[in-house]
Structure I
Amino acid sequence: MSMVSLKHHPTVFRLLAPRRERAPYERRVIRPLDDTLIEGFPRSANTYAVEAFRLLQNRQCAIGNHFHNPAQFALAERYGLPAMLLLREPEGAVVSFAAYQATGVRPALQAYIRFHAPLLRRMRSFVVAPFEEVTSDFSRSIARLNACFGCDFAHRPLSDADDAQIREAIHAKRARIAAARGQLPAATLTLPSADKADQQERLRTQYSQAPAALREQAQVLHARLHESARD
């Protein structure tokens, strides 16, 4: 078993990943008594979705999140818990991830494939929340989760005031991380910025020059997973 597949094995992940957990709602391994799993590839509105979900429930919820590891979905399926995959199209996710991690486009593209490929065999065990839906109509994503798993999570359209509160929470989270690690470059900020936009434009050119086979594989994965998001 390769190191890549080993870290994605649910038993290994369940035993080792808790060492990398952060404070509640900032990174959590899914557990048998948790409320739900909200997980996706990095730069797929993970933080926005978790903060919006918390706001809408208006109560403490134990949410598996922010490990960006497909093993989270294997564990959620094992525990019989509702799970939501946050899904962003490959170019947007890969370019944003490459900017965020200051890495190359090709390794970011390979990471996208490694994350999503194992999920094809588990598509009956989670709902898909497309990136565009999460950032514009997250209530619809939660309604799909309720319908699929028989849950009663609160959901309603987010107001401008809700959105401002969510973004304030995101900024506060990034500030805590910055204080712990030292000043972060603009590219590592969660929310969009002008500097990030310039950098990502350069990375989009690199993406178009990445191996066609990798880009096609990522597109096929996205298409197959996105298909299950239809109401």
Structure II
Amino acid sequence: MKKAILFLVMISLGVLFAELQIDIPFDQNIVGEDFSVVGPYTYESEWMTITNIGTTTETYTLTWTYESLPTNWTVSVCNPEFCLSPNWPVPLTLAPGEFEELHISINVTSTGGFDINITLAEGDLTEPISLDFRFDTADNVNAGEELIQAFKLRQNYPNPFNPSTTISFSLTAKDAQNAKLEIYNVKGQKIKTFSNLQIAQSPNQQIVWNGLDDAGKATSSGIYFYQLRIGEQSFTRKMVLLK
């Protein structure tokens, strides 16, 4: 039996793919910084993890490709030791319990966007696993939820964190008066709430969470989701507490 877990915003999606677990700790529709504001920059994703949770050693074939890469941009998919060549199948041998880490690095030199695909095949897989990613600079995204979320609720920093992390947002004074920030565990249980008054009075539009719940008790290591609610709108991101 295969198992892949893709964490996309507030959804934990489990799919069976033999004894292989894939953890992607970021949204696969990636919105980078606004090129028209910051100029050239390098985007670095968080690390994806591919783990053999079975009982036998398996060799998979990993291939990554890209399409419509803007002129003068570069993109790399790397493990901790080296970067993989695009369009070139690479054997990936994993003993039981072993894992491989991958991340995406993009040098951005203009406004634009493109698609990336990572495919795993062979081993004990009955069919290939195809993982699709999309990267856009913020100024390349049409007005819509992705751009609104990128501006109103930012990724916490540091992430992973211990013992505290900073959550930043961009709100008008009116929105701040109608907003609240809630933190949930992976079971969907609300463990911490920051009121509209705390948000409105927060310095530099930042909230620091120290890992304590509403009762003042320390939370355990794991994945948490923080959600900014403004009236009927809500924006959600994921964070990881490591102790």
Structure III
Amino acid sequence: MAVINITTPQNIELEYELASLGDRMVACIIDLLIIIAYCILVSMISSFTRGISGDIIALFYIIVFLPVTFYTLLSELMLNGQTVGKRVMAIKVISLNGNRPAFSQYLIRWLFRLIDLWMFSFVPAVIVIAVTEKHQRVGDLVAGTTLVKTKPKTSLEQTIYVPQVKEDYQVLYPEVINLNDRDMLLVKEVLLNVQKSGNSMLTLQTMQKIEQVLHIRSQHADPRDFLATVLGDYNHLTSKL
């Protein structure tokens, strides 16, 4: 199982499982089937355009084939790094700098599809993905991106974050309400990674970052207890909104 370590802008290192070549190929086939189905539908509709002037028909084809041309680019922009095929295969595009990919990165990947996939019948893409450490095609190498699995390695029952539903739950750090769901997901990922790797420095770094952002001081000796409490406090407070 190939994995990649990503250092987030908060200087926290997270581990992701890389999407395999098979995952990417199946996702691509699914997307191709969607495009083919769309083209067939357009062809059926075009049968009703007989008798219409050539200029109007040309404009019609330009408009209806724009979604096909920009399918991957628009899908990844709107679906947070996924197309329909990628979503089915539970994989997504991420930036190697730990941030969500910028528009320019999505655009570069899309432009290089012409070289990676279409000009040489997918051969360069398959070879480059297979030989590169981070399973990147040329477009990924230039854009600074790769594909990772989105499915959690641990089931909800195995995670340390259990939603707090008790009415008498006592909030210890009310300042956590100033964080957001993305912050909490990051905290949860840190705890799960530490649970697996035993690298306690991750929890210490995350605790210090939260203390700095919220201007609070931990009341726990163990950073893991602090982060678990932060998750519980956030879940309880947001459930009351």
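Values quoted throughout were computed directly from the atomic coordinates according to the rules given, and no laboratory measurement underlies them. Just so it is clear, the structure is predicted and the values come from calculations on it, not from any experiment. Cβ atoms are built from the backbone, for glycine too; each structure is taken alone.
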If Rg and Dmax of the Cα atoms in Å, for residues 43-170 alone comes out at 14.9, 42 when worked out from the coordinates, which of I, II, III was used?
-> I
Have a look at I, II, III and say which one yields 7, 28, 32, 24, 9, 1 for P(r) over Cα pairs in 10 Å bins from 0, in percent, as calculated.
-> II
Comparison of I, II, III - label where distance in nm of label points 7 Å out along Cα→Cβ at positions 75 and 139 is highest | I
